[in-house]
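The structures come next, written out as structure tokens.
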Structure P
Amino acid sequence: MLTIWPRDKMLSIRFFLILMLGGLLSCEEYKEGCMDASATNFQVSNQAPCCCEYPDLVFQTTLTDGEGTLSFADTFENAAGQRYVIRELKFLASNIQLSDSTGAVFVPGDTTGNYLVSPAILGVNVLDLNNAGANFLSDGTFDHLEFSVGPVEELRGKVPADFPRDHPLRDSTFYDFRAHSWNWVKVVLDVPGSEAGSLNLSIDDPRANVDISGSWTKTRGRDLVVNFRINITTLFDAMDFSLPEDVLLSKFKANLRASFEP
């Protein structure tokens, strides 16, 4: 038997079905967020991709005298009995690479394309303790770190203002605006009792290849923190701060590579 529904009743049924379907769909709320498990802000509950932030390579630097860890605020004394305070100690690392026990080599990357220069370049302010660079996504344990300290051709013609606000090379103290060049290595010391009262050394061409062994582990979604130390006894102990600047620069350059320790 064929049932014919009145037109107004058919319209009511259609309207009801539309309301019911809309109600069912409205119950499903998609949570927006990072859906990449390699990211630092990944959550398994996210259902709409957005805003991923990726792990970084972090250089964690401390000072040592060869025996223990020293405070950045301490007053030190060299072999000549001269007291000094480190106000700045910075360097530009390039060609950064890590390796594991199998000899496999791993390098930083630029996941978002915002680093602007090679991700294997990092400006390091030793007194900041932690210096974050480009992204590092490889997980595992790494036992060897290599990098160079010296002129980086890729930076020639660039200035700190060319980089985003949160970029490690945005720090203007890495740049000498009078000489229009980057400070590849820079140290500023307060030397109480000396004629100048302070010492400001910047090496134009240090050419130091640093090689450090250690054990640094990264897990998924976490930064890789690579800690190492700067031995101030190696760096400054044999320096007489009363000598001419060119002599001090020569000694500082000669001591630089050996001052990096695990």
Structure Q
Amino acid sequence: MKNAVVDFLDNLFFAQTADELYAVSKAYFGDLGFRYVNVSYFQTETAQHLGMFSNMSQDWLSHYQLSGYSAIDPYIRMGDALDGRKVVSHDALLDCDSVRRDPVLQRLLLEGRQEGLQSSFLQCGVSRFMGLKAGINLILDRDVEELIRLQEEKRQELFVGAALAQSAFMACTKKEKLCAEYINFSGFQPRLSPREAEVVKWLAQGLRNDRIADKLKISTATVNFHIVSAKRRLDVKTREQLVAVAILQGIVEF
């Protein structure tokens, strides 16, 4: 344990950018058995998710960004609320009532499962001076029992390593040159899927849900699903706000 952690500390010390910190951290935690390493930045005052380093597949990350998942990701929410560490089961989250009532969040977790996500070790901390919080999500492609077993077997490597990485990311402000594994959410313009845009277009024409369903040859329940999803992506509460924002942003034409 001692040599591995000392080597990790040396590598973190000599890393000069957030990119290099991420590469060092990804290699270290990969050696411990974690398949994915996600590092997120938040603003402490607004809780806005600014961006994330990740080695998830590019197809999944592209869909994650396009679908607005960064605003509802339960691991991001936990990371923003957490000062310390936590072990979570992805299947346990799927069984939560709050997730069952939220089709978009449920879809995120199901798609994560298809990517191989099963359990996570979260380590988060705050830099009051910088007004930032960094959250590290170490993801295992095995169930939470395996994660707990790994945690017990490699407790010091995991706990000390996560604390070192979290502190290093909080101290690093050189993000002017970011690699492909970093996604910037702060400047991202929300978009609707083609089907959602089509539903909103007919909403703008004043059609009821049942009439939209007839035109698109889908069920009324599916129309409702697309409306709820579109409202979440554009961060609005009512159908009227949804139509107005979609028109103002040029997402649909009136």
Structure R
Amino acid sequence: MGRIRISVYGNGRSKSARKLARELGIKRLKVTGSRFRAKNMDTILNWGLPKTLLPNVVYLNPIESVRLASNKLHTLNTLYANNISVPTFVTDSQSLVPGCLYMARTILQGHSGIGVVVGEAEGLPSDAPLYTKAIDKVAEYRVIVVNGKAVDIKAKKKKNDWTENRDKNVWNHSNGYVFARNVGTFPCNLKQLGVDSVEALGLRYGAVDIIEDGEGVLYTLEVNTAFGLDGTTITLVADEFRRMLYGRE
């Protein structure tokens, strides 16, 4: 194997990519303005990178798969076609059931709740490219998969010091939720659903967001290819990358 670089999509300031590069002892690669000259068999650990930067290199996560995962509609279509459990979704507002609660996605490549409008069918924008039927969830999980293995699992919990009102349908950081590891037991099929979701998109690594309803049914929402890393998660992910890259820890 040749040299290994980690490349980040966007401005290259990803804290998670910086932490992972430091843990693995590899250099980061600028998306623009880099003087790096690739050689055959050089490897790019692409962190959310949806486009080819250099010829004749190996991208650990296939570029087409990263591009697929970054689009929420394409992701749901692909997961559904591969028999992965996903929420009911439609692309035409005329197909919405009156009185039912939906999440309209006005931006297919948004994150952190950007572009999400929650409401009953009658009150939603009619030109959104994606509508997912809201599920009365009792839990939300993140399964981090690397090289076919679920290396870390967390569940979302409410921040204890949060004093503002919460939207019960959107569990994100700005709404007072954080991921936590020690939250009791996890569903027995959670890991496998995470692994299957990543593989269905043709990825080698990703963080799978999964929800559970009151009857214990799990649904994959999305797969992140540039996911947050902190604390113990960095070590767990880096260890599996070492096995993938070098066959050792």
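Some notes on this structure:
- At a computed -16500 (helix-only ellipticity at 222 nm (-39500 (n - 2.57) for each DSSP H run of 4 or more, over all residues; to 500)), which of P, Q, R: Q
- Here volume of the Cα convex hull per residue in Å³ was derived from just one of the structures P, Q, R, and that gives 143; the source is R.
FYI, it's all coordinate maths here, none of it is from the lab. Computed from a predicted structure; not experimentally measured.
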